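Student: Take a look at the structures below.
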Structure P
Amino acid sequence: MPNHFHLLLQQHLHPTTTNNISNLMKRVSLAYAMYFKNKYDHSGNLQEGRFKNVTINTEEQLLYLTKYIHLNPSKLEGTQPSNLSIYQYSSYPIYIDQIPAPQWLNPNEILNLSYYQNTKNPHQAYKKFVEGKQTNPEIISKLTLEN
């Protein structure tokens with residue numbers, strides 16, 4: 001995406017930690033802004049606003065949100081859902097078992113959902129789900145914050 005990115009993060013609840021994701025995003029945004037401004041001799045605001053977040057409450061929401069995120073590059077000119085696995089800034093190839101996952105990314109959080117429990121190959125089932133026509137616009141609209 002030329003002007004935005006999506007992260008799906010899980011925060012483990014612990015009595016002594018609050019706002020960890022908010023603090024992380026603040027640090028990431030600040031570090032990137034400093035890098036960009038130094039590299040391109042830029043001044044002024046770099047970002048349009050604060051990051052947006054939503055809490056996921058169900059497996060179905062989680063599943064459709066990952067589909068939305070992985071399909072997002074198909075909005076780029078010339079990109080088709082069948083070409084998603086070659087988009088260099090996506091974790092999709094990891095989820096469909098084309099490349100190994102880095103230590104910090106666990107696709108099994110998605111692939112072990114009850115939706116995939118009766119499949120022999122959850123990677124292929126996920127690929128079929130993402131690239132297929134199954135949609136649930138009502139769920140997606142509540143999760144994407146684009147309205």
Structure Q
Amino acid sequence: MVITVRPLSAPEVLQLTANYSATEVFREILRSFTKTKTVEIGEHFRRGVNICSKQLEKIQDKLEKDELPQLPTWESELDTDGAPFSDRLMLFKTSLIAGATGGRYGVSASATLRKDIGLAFLKMMGETMLFAEDTGNLLIKYKMLDEPPLVK
């Protein structure tokens with residue numbers, strides 16, 4: 001039994017390309033943040049760059065299977081020698097963007113009818129939300145954010 005996958009629909013191409021563009025911007029923001037003074041925080045941002053890079057590859061692979069063109073990256077546009085902001089601001093912005101990225105993947109998963117694309121978006125959402133949680137934990141660890149009240 002041969003299972004064939006139908007070509008991408010226009011709304012699916014829209015979801016893939018919109019997520020690619022937004023994730024590419026997030027990756028380059030994280031790349032600029034890797035120059036931080038705190039080693040652990042810099043490693044965290046590098047981990048985020050790697051997560052985004054893998055997600056961009058997954059999205060590009062889905063598009064290439066339907067012979068759609070390679071999407072552009074912004075790697076050549078980045079030119080920074082040091083941390084552009086304080087560790088606190090960079091972690092805070094990262095937590096916001098990661099949360100929004102995870103939400104965007106969730107919306108995209110619900111907007112596609114192809115199971116393989118929906119599952120890919122859900123996996124990317126999970127990876128991104130774990131990264132967002134780790135970002136929040138770093139904010140708490142370095143006393144940049146108070147730990148929220150917890151149920152005991």
Structure R
Amino acid sequence: MATKYRQELNSATMLGQSKTVIQAEIDAAAELIDFIRLNAYFLKEVSKYRPISEDIKVTKNSMRYRGIDGFIAAVSPFNFTAIGGNLSYTPALMGNAVLWKPSDTAMLSNWRIFNIMREAGVPDGVVNFVPADGPVFGDTITASPHLAGINFTGSI
């Protein structure tokens with residue numbers, strides 16, 4: 001993303017969201033790269049922390065990180081490509097399955113992110129790209145007993 005697909009991602013952002021070259025660079029590639037690096041850093045940092053036992057002979061503390069039971073729905077905004085990638089791939093990085101509903105005007109740039117991440121090694125089925133009508137998507141996911149969380153940026 002930082003090199004091979006940077007211009008493609010920025011171009012898709014310019015086409016779908018009427019951004020200038022500079023706005024697209026800030027809104028798409030540069031910011032998404034920062035999000036991914038920061039999220040990977042925080043995942044690494046949080047894995048360092050373990051509960052401390054005052055007296056090892058008496059107590060045993062343990063900590064276990066695991067994915068949420070169910071799926072995360074990520075609903076991305078119309079005007080900020082990087083947030084679409086961040087809302088969908090951060091939960092995936094933490095071990096969760098994601099349904100990603102892109103905005104109609106960010107569809108092309110979000111589709112590019114989806115394909116870039118698949119090429120980078122994100123397994124099929126971890127993040128699922130679901131272009132859909134907003135109310136239909138919302139009604140469907142909120143009716144599911146498997147919904148574990150919603151990542152949303154935008155307005156209704």
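None of the figures in this text is laboratory data; all of them are computed from the coordinates on show. Just so it is clear, the structure is predicted and the values come from calculations on it, not from any experiment. Cβ atoms are built from the backbone, for glycine too; each structure is taken alone.
Student: Suppose you compute mean count of other Cβ atoms within 10 Å over residues 105-112 for every structure in P, Q, R: which one lands on 17.8?
Tutor: Numbers: P: 14.9; Q: 17.8; R: 21.6.
This figure was derived from Q.
Student: Continuing with this model, one more query. Give the label, chosen from P, Q, R, of the structure having the highest value of distance in nm of label points 7 Å out along Cα→Cβ at positions 25 and 57.
Tutor: Values: P: 1.9; Q: 2.5; R: 6.4.
Sorting by distance in nm of label points 7 Å out along Cα→Cβ at positions 25 and 57 in descending order puts R first.
Student: Further, regarding this structure: Here helix-only ellipticity at 222 nm (-39500 (n - 2.57) for each DSSP H run of 4 or more, over all residues; to 500) has been calculated and equals -14000, so which of P, Q, R was it run on?
Tutor: Numbers: P: -12000; Q: -24000; R: -14000.
Structure R accounts for this read-out.
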